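Asker: Below: a set of structures, written as structure tokens.
Where a number appears in this text, it was derived from the coordinates with a stated rule and is not lab data. Just so it is clear, the structure is predicted and the values come from calculations on it, not from any experiment. Cβ atoms are built from the backbone, for glycine too; each structure is taken alone.
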Structure I
Amino acid sequence: MKDKRIVVTGGLGFIGSNLVEGLVEDNEVIIIDDLSSGKLENIEHLKMENLNLIKGNITELNLKKIFKDVDYVFHEAALISVPESVENPLIYNEINVKGTLQLLIAARDAGVKKVVFASSSAVYGDNKSLPISEDASLRPLSPYAVNKATGEMYCQVFTENYDLPTVSLRYFNVFGSRQDPNSAYAAVIPNFISAILKGEKPVIYGDGEQSRDFIPVKQVVKANIQACQSNETGVFNIALGKSTTINQLWDIIKEFMGTDVEPVYMEPRPGDVRHSLADVSRAKSIGFKPKSDFKEDLGETVEWFTSKFK
């Protein structure tokens, strides 16, 4: 992708900043971020003359004006904590559902060529049919999951009714550089690494035998760009198609970091699913063929967090 004008909402966040990094060398990139969780330091190393940062909330900004002459919109901005969504469903609906709808209306009215929406495997809930395909029934277990399922449906409606091409990417468990370990609801990998670096015992919710389909963020960036450039619309799983238990994950991280500390096991969190594993065959139609040496990518992530801790 070259010489395009692109908007990335949530572009100062974990996935968003990695996506901006993958786009900014050859394109003009406009970041929209309210800095509620995103950080300026996530883009400070990038080529700034191609970047424009608009600080603000997507529910309050004049998106139609911002989207004027924009080719593509990558919609990464969202509140993302499952437990927090259970506690604050109205706030999550305001940002994740209303914000997405307002974005789609503005993209339609401004003549944007395509919108790529960041969805989540959370829409499947605790579906026992594994590996799970995009045709599986949706069983959201949290307001956050409902938000993402609703966003997908709005995307599909705008494609069918307004001829606005959209793609919804159901991310599974993404990990990598710039993931925030200081969040109250940080993902499991940065939580584990951060705990060891601080000399603390990591927490595992449940018995640790729950499993996830982990995918490095650089593969997610690749999938976003491929989905945008393809002629496809609709919903696609973005994962490696491989399952790892939380206990297995802990053993790998413990080995990398040379520690014999043992985790603390606590009660499962409300809204969390037991097992997650993706069927990624449909994503081949957008050109996405996941390639990852999981242990190697995890080792790189450990190195990044360790370097930042010093």
Structure II
Amino acid sequence: MEGESHKANQNNEIEKLIIIGGGPAAYTAAIYGIRSGLNPLIFAGYEHGGQLLLTTYVEDFPSYPSILGPDLMKKMEDHVVKLGGRIVYKDVEKVDLSSYPFKVSCEGKDYFSYSLIIATGAKPRWLGLPNEQRLIGKGVSNCAVCDGFFFKGKKVAVVGGGDTAMEDASYLANLASEVYLIHRRDTFRAVEYRQEKVKSNPKIKIIYNSVVTDVLGNEKVEGIKIKNLITGEEKDLEVQGLFVAIGHDPNTALFKGQLEMDNNGYIITTEFTKTSKEGVFAAGDVVDKKYRQAIVAAGWGAMAALDAREYLSNKKLN
């Protein structure tokens, strides 16, 4: 869908709540916001759906034993629409938190709101290989917890040297027959106990000083090509899965200089979803650096909407 699902704010009326985002956190916040009587305006963006659009089958979301990621997001969106939610399928270009009500700008129009929920998510970092992008969802993944189940008894590779890579390798070792952990340096950045957990696992084979230069396979991953950065030697590894664990980048550029963030750009919150600006709340992967699960993001969204409701109630606006 393109454009706005409903006309909104043509005369600069002040909204009670604006939600920015189009993933599980945003849509759950919308559902709770609507049911709380806040009638939120949701800016879902052109690429609404979040990271679940890159996922094949989701088998750990309650009430859905098995559902495609895009189908799950469509059901969430339909739920919002059925409740009367107003969704704008355009990207927010600017947010001004310096005055009150807050101003949100989208394609030449300004929208004003007494409260704001930020649920813009995060984007995984990829290796930048053409075949990697082509095979996302066909053996290439950035979420071991989400997709590891599909690689029971198979050989997989994990790329990375931080805490996430260690956790992914350990998790996959419980499912896969063999796990290759590939790191471009000769030492890991992860905390020591996670390193020891990996190094002591006989199913995990560590390949230091190496990078993945290509992903092999036509319709699905059949192997990877790696290069030793010291010797220059290249070789092929037969694997059925490639898990890229080199970090995420939160989508928070709109709010830099306006909200307190950590060194990686994640929004810092207190009392669960409250940001450094009163009346502004954050939910999902813009906050969550650890779990990055749809159900967790949804929980954050529910909390943010309830916090927004409490904030507005105290201001006697609803």
Structure III
Amino acid sequence: MHDEIIKLDTIEKYNRILGIKTLHPLVSVTDLSTLKDIKHCRKEFGFYCIYYKDLECGTIQYGRSKYDYQEGTMLFIAPGQIAGINDGGSTPSPRGYVLMFHPDLLYGTSLARRMKDYNFFSYDSNEALHMSEREKQIILNCFHEISAELEHAIDKHTKQIIASTIETMLNYCTRFYDRQFITREIPNRGILSRFEKTVHQWFESGKAREFGLPTVQMCASEACLSPNYFGDLIKKELGKTAQEYIRLYVIDRAKELIAENELNVSEIAYELGFKYPHHLTRVFKKVTGMTPNEYRRKVG
């Protein structure tokens, strides 16, 4: 069945599909080169999964620009996400590594509190992390350290040692994604320009009055990026979140309309996409320190 989704609620279940032994019920590292092939299927994950694909990436096209990444692409999957394809095929002689770890492994560790900070677990596959040769070696060392620890008998130190190594890996991935944003600076500026244009046209066309305030999700869709990746990119470029940019843009529009003195505050609120006038008043005061009417008296 091409629409079948295999529910992977345990790491052991995925290991059985791959045909490998489970050394620890909550964490596993697999060297994909030890497998003959990997059969394609759609999977719903009940745990975190990090894929390192050891591919000859060479020159990668990004927009109209090209970047030379020798090897190494990483994908990140969080519990509840679905990935894979049902085409009846398989990948022969795979290369790379896969790290699986269950949320239960993290309870009581510093990593449990930090997992929400790693936004790349909700990036799309076309927003994968591409690494240089040096970066690849750092990540491979983390895979090897976790694998070596799993070869030991499980004791009271196992959980903390493995969680600490995973945290180190994720911290490096955060650094490498920051580098990826920087090395793609020129196409990123194109995305930033498109974002600003999208927000501007939303208000100019009257869509705010009809559909409400523009959302980050809508702007990300216009840029063909996932909301989290788009949000991180905008924050790196502007020093503020996409939501903060939209809010400041709205307040600037509100100031213009207030200064023109043709509409009352309620009319301005509806014109800008606020469902209720007091929502505009609250946001306006939070940003400017005064209410719309106080601002009108000041500039009047």
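Asker: Figure out for me which of the structures I, II, III the number -7000 belongs to, where helix-only ellipticity at 222 nm (-39500 (n - 2.57) for each DSSP H run of 4 or more, over all residues; to 500) was derived from the coordinates.
Answerer: Corresponding structure: II.
Asker: While we're looking at this one, here's another question. Which of I, II, III yields 1.4 for distance in nm of label points 7 Å out along Cα→Cβ at positions 15 and 279, as computed? Please list the in-between numbers first.
Answerer: Details: I: 2.2; II: 1.4; III: 5.0.
Derived from II, not from the others.
Asker: Can you tell which of I, II, III yields 18.6, 57 when Rg and Dmax of the Cα atoms in Å is derived from it?
Answerer: Computing Rg and Dmax of the Cα atoms in Å on every structure in I, II, III gives 18.6, 57 only for I.
Asker: Tell me which of I, II, III gives 23.8 when you compute mean count of other Cβ atoms within 10 Å over residues 167-174.
Answerer: Among I, II, III, the structure yielding 23.8 for mean count of other Cβ atoms within 10 Å over residues 167-174 is I.
Asker: Where is distance in nm of label points 7 Å out along Cα→Cβ at positions 31 and 255 largest, in which of I, II, III?
Answerer: III
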